Structure formats: structure tokens, C-alpha cells
Structure I
Amino acid sequence: MNDATHPFARLAPARVVAAVESLGFWLPGEPFALNSYENRVYLVHDDERRRWVVKFYRPERWSDDQIQEEHDFLAELETAGVAVAAPWRDAAGTSLHCAEGFRFAVFPQLPGQAPELEEPTHLFALGEVIGAMHAVGARRPFVHRRVMDLDAMVGEACEGVLASRWLDRRQRLAYQRVTEALRPALAAQAWSPSWNLRVHGDCHLGNMLGRDEHFALVDFDDCLMAPAVQDLWMLLTAQEEGERQMQLSEVIEGYEQHRDFDRGELALVEPLRTLRLLRHSAWLVARWDDPAFPLAFPWLADAGYWEAHIRELEQQRQALEGAPRWLAQ
């Protein structure tokens, strides 16, 4: 698929403006494209100088019911006082809109910067907002969104990479060998279904914005049913023991302002890290026909990328076999 035939190629600025103005807004300026690859996201401002983020959903990725469940979760969180950006709704209460074959939603822009994970007050604040989100997320399950299944997701990622054209024969054998060694170690990390609740699903630094001691969560595109630690482990980045314990204690202390955290979930930190590594490469492979991806990730075509990826997976295999690094004291 080339630039002209990909569905997102039709999203010219005039079409973005027309879609938003069809909802009753008037946009005096041009939309500004934000860094987003899975969907297409634009910053706009209206005639009242309000700033909005408009998300056009990738065709055929989520069903309408799955997107609506994301929106309804955000509305529930906002009502409960959790710092999130819930989608704008029209007079009829509709949050998912359509224009020229695209599904889109309009969110208020939340200003702020990404947190600093070396700063204890930021870690506490992040734990607190995630704990507040999970207190609401534990009230009821998702019906349409995915339930995290570690083994199934690992299998999908590995199959996608092995079916691609990027690895040479030697790399393919090496990738197969290390992932086959990882599968049993990951499968052993089964968890009780009682740990599953509605979570954000992708709590990386770019999806947490704020300043000082106040942060908000944005982009719930990957929300699903999963253990609470899925939204916490990406905050745990330290290598040195003292720093690790500082990060862990601040995050958990903030989190437990709103609900208890089962320390047994910390055993899932390295398995979840491994899953993300596998799925990221599989995601790049799967989206390569989107013209934005070769421009943003040209190194995927380099043999060196796959060599490094295989080495990283081998390091994760060793981490899984070693003593757990993340344990509460």
C-alpha cells in the first residue's frame, strides 16, 4: 500500500476541519498534526480560543462498541474526579462521530509536560492518579475490550514477526530460539482472574501530562482488562537497588491513597516488560504499509535493529530466570 492508497492519505487538513466543523465548531486556523502513529491526531482551536485534540481512529482496528466503551470509561472517570480527558459529547450525548468514512472523537487538550521518574513527588502523584483510576476501574468489567492474555499476545507477536520479510535466515532462527525459550517462562506467570480490572493499558511517559504534583492520564486507546501492575511497571525504570526501592515505595504509597495494591503482582513486571518488547516490534511490522511508519522508523529495515532486538530478548530471558528485581520491602 502506498501513500495514495492508504486510508489516512485522505485526511487532508481541509477534511479534518470539515469533520470537526460538522459538529458545530468553527475553526479559524489549520489543524496541527501531533505525533501519533496508530491513529491520526490533530490539535485545533475554535473561535472561543479553546484547544481541542481530535483523534481519527485507525480503520478496522476497534469496533464501535470497543471505542464507545473507552469513551464511557473516560466519562465515568471524569465524573469520579479522576484527572483524564473525557471526549466531548454533542447535545444527544454522542461522543463517537463519523465523517467521510472515518470515526473520530474530540477531546479537550490537557496542558502539561511528561513526568520525571527520578523525582519522588512525581512518582507519588502518578501512583495516586493511577490508583484513583483503578478504584473506578474495579467497579465493573469491560464487556467489549480485550482481556490481557500473556501467552496469546506473545504468540500473536512472534507469529507476526516470523511471517515478515525483515529477518534473514540466521536472525529468524535466533529469534525463534529465544522466543521459544521465553514462552514457557512467560506462561508460568499466570495470574488470578481476580487481579483483572479496567486499566489504561499504555501508561508510558507520553500519556501522563502535568506539572509539579498534578498529572492527568490521556490516550486510553489501549484500555483493557488486566492486572493493576500493567499501568505501574513502566514507572519502574531504575537499575540501582536504592533507586529501585525509592521508585517502588513512592508509586505504591501514592497508589494506596485510593486502593490496596497486591504486592504479588510485582512478579509480573519483567514478564510485562518482555511482552511490550515483543509486541512493539510486531506492531512496527504490522503497520509498515502505513506511509508514516517507514518515515518514522526507518531503522526497522536495518539488520542491526533485529540483532539488537534479539539480544534484548535474550537479556529478558535471563531476567525472567533470575531473582525478581522488583520486590516490595
Structure II
Amino acid sequence: MNIIGPDTLVFGVDDVVLCEQFLTDYGLKAVGNGRFEALDGTGVELKHCKDPSLPAWDLPTANMLRKTVYGVKDASVLQQIKQEFEGEREVKTLADGSLELVDDLGFALGFQVTVRKPLDLPAEVVNAPGDVRRPANVTGVPSDVATLIDARPRSLSHVVFFVPDIEKAEAFYTNRLGFKLTDKFVGMGPFLRPAGTFEHHTLFFIQTPPHLQGCEHFTFHMGGPTEVLSAGTALVEKGYETFWGPGRHRFGSNWFWYFNTPMGCHIEYDADMDQHDDNWEPRIAPGIMDNSQVFLFHWREQWAPGGERPQ
């Protein structure tokens, strides 16, 4: 099945206004009707937790992510998904033509022809002795530093869930939806990518007790590690609290910086994720800190007084 990756995350929250402000400060663009988008059109939708249009959430947890909507290549993939599950469980066809069903863990899933728009934007390029990538007179940091400070998330990257049964979760997405295992932490959880992308993962599961089931974090791709650090610094300066980072992961190789949110989960900025095709052999390793991060910075105030950043 040519599933590309998550297009939209739908949250049912207690304080809509607070969450709207957070997503704006994070860098997503408000486009109306509670929707906030990255540059490629992927994004987050906010609704009040009692909104009757939200899928039911029957598990006794604090989860606020009520639906993950995956983008697929075309309508033929929607038909494949419908045929896979029809007669076994309810598969709704919504007014917009998208599908809705519930996975084996109780999470609501949507599937639609993807809204992702192609991006034609330069990525961060590194110069090093022996491999100079940037042409002469092209600076690594833009002369207009405000451009870097205002860097916006480019695309919805991945979602991570706490679940009580990682084997059941992996089996559903690999056997029923064609996701591929890229790497796995023993006793902790699998990294999975759908067949329509080479991204190291768009989905990761972490083994936890049942009362914690729900979204642990989600993230958007930035243009490179400098944008991760710049956007994260701007979020800290707005008063938001770091959860983990900045640093760089080992599996996936992506740079990261995680923050607490008012949406009952964490959010991450990430950049420079590995790409894998079907020739990749998954790595199986203990889920220990050294396998999760190559290194970790600890944010601190600027090292010298003065030098105010432009507003």
C-alpha cells in the first residue's frame, strides 16, 4: 500500500486557545477552522475535547490525540485499505472521501489522498575539509539572521505512541498496512515506515502500562540542525519548557529538541533523518540511552551579555 506518512493529527483538548497559541509559537501557520500547517500543508487540527465530531476514545488515559490521518498516493490506495478491513471492522467513508477506522490498539486512523505539496527549498549544507559542499561566497548562516530565526516547520515527520503491547502494534501496521520495520529497541518498541516513503520512521511505539496509552510526542522536519537549534531557542525565549535536547539520535540520525505542550504530549523539532529502502537490514538493539542519543546538549543562556537577538 502506498501510504506516504501522516498528513494531519487531530487533537481534542481542554483549552483550545492555549493550544492555538502554542502551535503558533512553535511555527505552524493558522489556516482556519482550528487547523495549523507546516510549509507542505501537513499539520495539526485542534478541537475541544467534547466536540461531537471527534472519534470516540474509550480508554481511561489522558490521551488528547484523537485521530491520525495518513496521506496516501491516490484513490486506488484508499480502495485497497477499504478492501483490507471491510467486513472485519467498521470502515467509514467520510464526506470528504477519506476513510476512518480503528486499529488493533484502539487508535482512530484516517486515510486520504495526501495534501502534501512538493517543496523546493534548500537544505542546510555542510562544508568540511575534503568535501566542500557550499559554493564560494555562499554563507552557511543567512546574512539576514531574522530569516533563520523565523524558520518554519517544513513537514509533519512522525508520531510516537505509548502502548501496552508493542508486538500487537507492530503486527497490525506491518501485516495489515504494509509498514516496514527499520530498527527496533528490544523490549521497548519498533521504528516503522510506510511503503510510500524512505523516511527512517513515521511511527514508533514504546511499551508502557495500559493507563499511559496515547501519544508520547510528534514532530515536524526543519531544514537542518541550525534551524532546529534556532527554532528551539526561540521557543525557550517565549517561556516554553524543554523536555529533552537539543541533541542527535542514533537510530534515524535526526537532530532533535523536545518540548512540553498543553496538548498532553511532547512536541519535537527534528532535521536530517536517515532514508532507507527495502534493502536495509533492521538493527535490533537494547533500548538504552546510548542507543537513543549520540550526544545531548543542555540549553543555557547566551554565553556573553549584550548582543540582543532581533525581534
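Rule-based calculations on the coordinates, nothing more; no lab input. Just so we're clear, the structure is a prediction, and the values are computed from it rather than from any experiment. Cβ atoms are built from the backbone, for glycine too; each structure is taken alone.
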Problem - Structure from which 11.6 was derived, mean count of other Cβ atoms within 10 Å over residues 119-126, options I, II - result: II
Handout entry: Among I, II, structure where FRET efficiency 1/(1 + (r/R0)^6) of positions 87 and 295 (r between Cβ atoms, R0 = 35 Å, to 0.05) as derived comes to 0.10
Key = II
Fill in the blank from the handout: FRET efficiency 1/(1 + (r/R0)^6) of positions 7 and 183 (r between Cβ atoms, R0 = 30 Å, to 0.05): greatest across I, II for structure II
Handout entry: helix-only ellipticity at 222 nm (-39500 (n - 2.57) for each DSSP H run of 4 or more, over all residues; to 500) from the coordinates reads -4500; which among I, II
Key = II
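Which one of I, II has log10 I(q)/I(0) by the Debye sum over Cα atoms at q = 0.13, 0.16, 0.17, 0.23 Å⁻¹, for residues 15-102 alone, as calculated from the coordinates, equal to -0.46, -0.71, -0.81, -1.41?
Of the structures listed, the value fits I.
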Completion exercise
Comparing I, II on distance in nm of label points 7 Å out along Cα→Cβ at positions 63 and 247, the highest sits with I
Practice task
Compute FRET efficiency 1/(1 + (r/R0)^6) of positions 71 and 127 (r between Cβ atoms, R0 = 41 Å, to 0.05) for each of I, II and report the one that scores greatest.
Solution key: I
Completion exercise
Highest-scoring structure on distance in nm of label points 7 Å out along Cα→Cβ at positions 223 and 255 (candidates I, II) is I
Problem - Structure from which 1.7 was derived, distance in nm of label points 7 Å out along Cα→Cβ at positions 79 and 231, options I, II - result: I
Practice task
Please state which of the structures I, II yields 33, 27, 18 when semi-axes √(5λ) of the Cα gyration tensor in Å is computed from it.
Solution key: I
